[in-house]
Every structure is written in C-alpha cells, then in structure tokens.
Structure I
C-alpha cells in the first residue's frame, strides 16, 4: 500500500512533504504533487507535515477522493516518467493528470 496525495494539494503544493520524504518519491506537477506508488516505502514521514491534510494511506483515502489513487499512479505513465527513481533528478514536470488539469479551483 502506498500513500496518495489528494485534492487538498491542488494549487497549494506546500512541498514540506518533499523535504521529509526519505526516498524522494514525491514529484511535482504544475498544480499538485504526486507520490510514486512503487517508490513509496510507506514510512508516513510526509503525512504529519502536510499543512492541508492531503496525504493518506491508500486504504484510508476519503471516499470523495478515491480517484486520486489512480491519478497518482497514472500520472507517471502519462508524463512518460515511468519509475525514474527519484524526484530530484526528474525535476518539476510541465503537465498534470487530466483530472487535476480540469479540477475547478474552489
């Protein structure tokens, strides 16, 4: 089970989670951050530092944000990143997942 970043991160991208992640598995899109499901080691370090409570264990994701499990995983396919083995070397990406791109700002 990996951790998932959900809707509260959209247009916030605080990045405190990035600094806490010991395996560098949190990647940056234009509107939100994404956790690579295969690189995440389920350490929980990112959860308490998120100021908007956007990070959840996959099994604890609130029902209204269940789609973000797929959003996080699919983003790595749609960007062509695959499994680069570290966000720092990949750098910020120029495209979000289609669901995030179309998400209406609140």
Structure II
C-alpha cells in the first residue's frame, strides 16, 4: 500500500532540491531522515524532513501499515511558478531577478 504527501510552492530552486532528493530516493525512512539531518544544504533538507514526517504520519493514520518497514518509493521534484522581481541598476536601467519555486511529491511504500 502506498502513502502520499506533497509540499508545494517552496522558495528553493528545483535544481538544489533535486540534489538532496537524489540522496534519499529509494532509502528506508530512518536512513533517509539520518542522511537529511547531516546534509550540507540545510534549508532543502529541512523541507524534505518535514515532508517525510508528514508522509509517515499519513501512513500511521491508515493503521494497516507498519511504519518501520516504509521506504521512499517515489520522490519527485517539479518546477513551480517563478516570481519575477526587478532591481534598479545604474543609469535608470532595471535588472530582472527570477525567484524560482518548486513542488515536491513523495510516495512511501512497504518493503
């Protein structure tokens, strides 16, 4: 049985989130949480930790699933909408800034 959770509109670029997602994809829950705890990109790891804990809580709500045997079956990082901002530059010009967002979707299953 699968359990899903998603986190949307995170103010992190999809590329940076993908780097951390590749580290934990296919791992068991306890192992993945341990990897995220000591990863260098703390901000993305914090979001992913929160998402995995939410998915485990969803599994616990179902009651028929043993939480200790869960692993990350699918972990997708998608591109979200881009916030477009402008910064004033010299001689009356403007410089565009693109603040990227991403959506993360996780699916857990039993081994």
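Just so you know, all these numbers are worked out from the coordinates, no wet-lab data involved. Please read all numbers here as calculations on a predicted model, not as lab measurements. Cβ atoms are built from the backbone, for glycine too; each structure is taken alone.
One of I, II was used to compute FRET efficiency 1/(1 + (r/R0)^6) of positions 11 and 91 (r between Cβ atoms, R0 = 35 Å, to 0.05), and the answer was 0.95. Which one was it?
It traces back to I.
One of I, II was used to compute relative contact order in percent (Cα under 8 Å, 6 or more apart), and the answer was 36. Which one was it? For relative contact order in percent (Cα under 8 Å, 6 or more apart), the value 36 is produced by structure I. The value -5500 for helix-only ellipticity at 222 nm (-39500 (n - 2.57) for each DSSP H run of 4 or more, over all residues; to 500) was derived from one model only; which of I, II is it? That value comes from structure I.
Source structure of the calculated read-out (Kirkwood radius over Cα pairs in Å, 15.1) within I, II: II.
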